[in-house]
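Listed next: structures, encoded as structure tokens.
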Structure P
Amino acid sequence: MTDAVTAIVPDVDTLVRRFDARDYLLDEGTATALFLALQLGRPLLLEGEPGVGKTTAAKALAAALGTPLVRLQCYEGLGADEALYDWNYQRQLLAVRLSEARGERMQEADLFTEPFLLERPILRCVRQRGPIPPVLLIDEIDRADDEFEALLLEFLGEAAVTVPEIGTFAADRPPIVVLTSNRSRDLHDALRRRCLYHWIDYPEPERAVAILRRTVPGATDPLIASVTDFLGTARTLDLDKAPGVAEAIDWVSALAALGAADLVPADALASLGAIAKTPDDRTVLAEAVSAYAASGETG
């Protein structure tokens, strides 16, 4: 951890307060994991179900530290030319033509030098200067290929990027790296060994209620309590995609916009698209809403 970062977050409690000021209610486990990642200068791998706040945690961390967030969204086929570095081929071609116009011959080695180097997110973070390093969010790493994981190993372990034609760029101050994964596939041990690890679970009911009160201030307490209770049950059902915190916020916001003071079937079914993301899930959740209302647990 740099002195500047230490001055901002000297302990876990301070980090929690800084997140709280940005409407992110940290649980103790996540707060400790983030603090240790800062303290030890290690990348942090956050895993959990979709919608539990992994990506938002990285965004809130950057805001809490007052440093830029650099986001690298992963997908199948992502490679070094989009994540690490690339070459400015148009500029290289122009240089060749200008050289020919002068009657000179440009050597190939001259084309692969720093003036022609394009920084992609990872190299940009490595080369960035300043008292507080940027937060690099490598989002949904499980969507990328095995080959991309291998490309990350040098950077994750040494905060460096090697460009064979030029040499190795090492960070003066290692960027603050947060990787997220929804566990759609297993990540390799080599990547895991280079990171601290934390699993973010669905929040406990009390914390879920606090999150909804903070993020949807116009919602009534009975509505928030009923939605929290219902979603706790819904996550035990056979769903393609269980509703996370993000979906809970969307649903309460939608219900409040409809004027609902509690979870009643008509409004719940009308706004079900906030939590049901497939036709099958809509059918299952619609039945669950009806059963929940019939049980008399609303209100």
Structure Q
Amino acid sequence: MKKQIDTVQKKQSLGAYIRKDMYMYILLLPALLFVLVFNYLPLAGIAIAFKDYDVLKGFAGSPWVGLENFKSIFTIPGFRTAIINTFIYSSVTIFGQFIFPILLAILINEVRSKWFKKTVQTISYLPHFLSWISVIGFAYSIFALAGPYNSIMAKIYAMFGKGYEAKNIFMESKNFLSILFFSGLWKTIGWSSVIYLAAICGVDQSLYEAADIDGCGRIKKIWHITLPAIRTTAIIILIMNIGQLVTVNFEQVYGFQNPYIEDATNTIGTIAFRKGIKGGQYSLATALGAFQGLVSLILVFTANWISKKIADIGIW
């Protein structure tokens, strides 16, 4: 009897709690529906990876083929190159977009002038709100044969009495990694530094005051106070980023792609696009996506396990 009364009380208290914040839940409802429709419902489509999917037959009419699509992945021409390219590009990108936002956050925090600090923050945040198409168009206009980059280089060479031949850096495969790295860094560094700035702002200012009394300079305060304060945040972000080692930003790669550097732009994402959207091999493309997701999941779990063992910090 007592258990039944406790259960009723819990239900009543939960209902009262919901009624109390009813308007908040109503405001939250559109976001929940958005996540449900665009993030969870599409997960049912993973089943296509185990079928010989035919658009005319539909999902129910297409026959099951088991793991045949996953076996076919490794026979795709250029798949080995795509894996290597994806791993190299993602490794360099993750490293840059992990280290440099931390450095930017620390530098902004060390600036004493409030107006200069706000100006730097605003300027560094703005690229985040640009689409990749805009960023790519901006890059093409700067580095075009008649663009500012080649004009400035020609003037510099002329100052030393040398001639300069204009180059289109987007037509050379050796430049593609640098293009991905710097364009990605320019677009994300400001926004990625926000979470570190928030962690730094939460540091007890008395710690810095005590360090001043002990005669610590800025470098020592950064090393012994600021960095330990953002350690947990940085490790958690790194764990999540490690899961992206088998993925590269498709919009970025596809936007910079051209016939002259097709070998360099061959990644898992571009193969899935060619096979699925262009070739109509939806089952194979879905299998590629599922393969990426599975490897990413394993990487995150492994990174989290290692982090828990070494630093006693993890996502869960």
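All of the numbers you see were taken from the coordinates with simple rules; none came from a lab. It should be emphasised that the depicted structure is a prediction, and the values quoted were computed from it without experimental measurement. Cβ atoms are built from the backbone, for glycine too; each structure is taken alone.
A few comments on the model shown:
- For 11.4 (mean projected area of the Cα convex hull in nm², for residues 139-266 alone, calculated) the corresponding structure among P, Q: P
- Origin of the derived value 2.2 (distance in nm of label points 7 Å out along Cα→Cβ at positions 227 and 291; candidates P, Q): P
- With semi-axes √(5λ) of the Cα gyration tensor in Å derived as 39, 37, 19, matching label from P, Q: Q
- Answer label among P, Q for the case where relative contact order in percent (Cα under 8 Å, 6 or more apart), calculated from the coordinates, equals 26: Q
- With distance in nm of label points 7 Å out along Cα→Cβ at positions 35 and 203 derived as 1.9, matching label from P, Q: P
- Origin of the value -20500, where helix-only ellipticity at 222 nm (-39500 (n - 2.57) for each DSSP H run of 4 or more, over all residues; to 500) was derived from one of P, Q: Q
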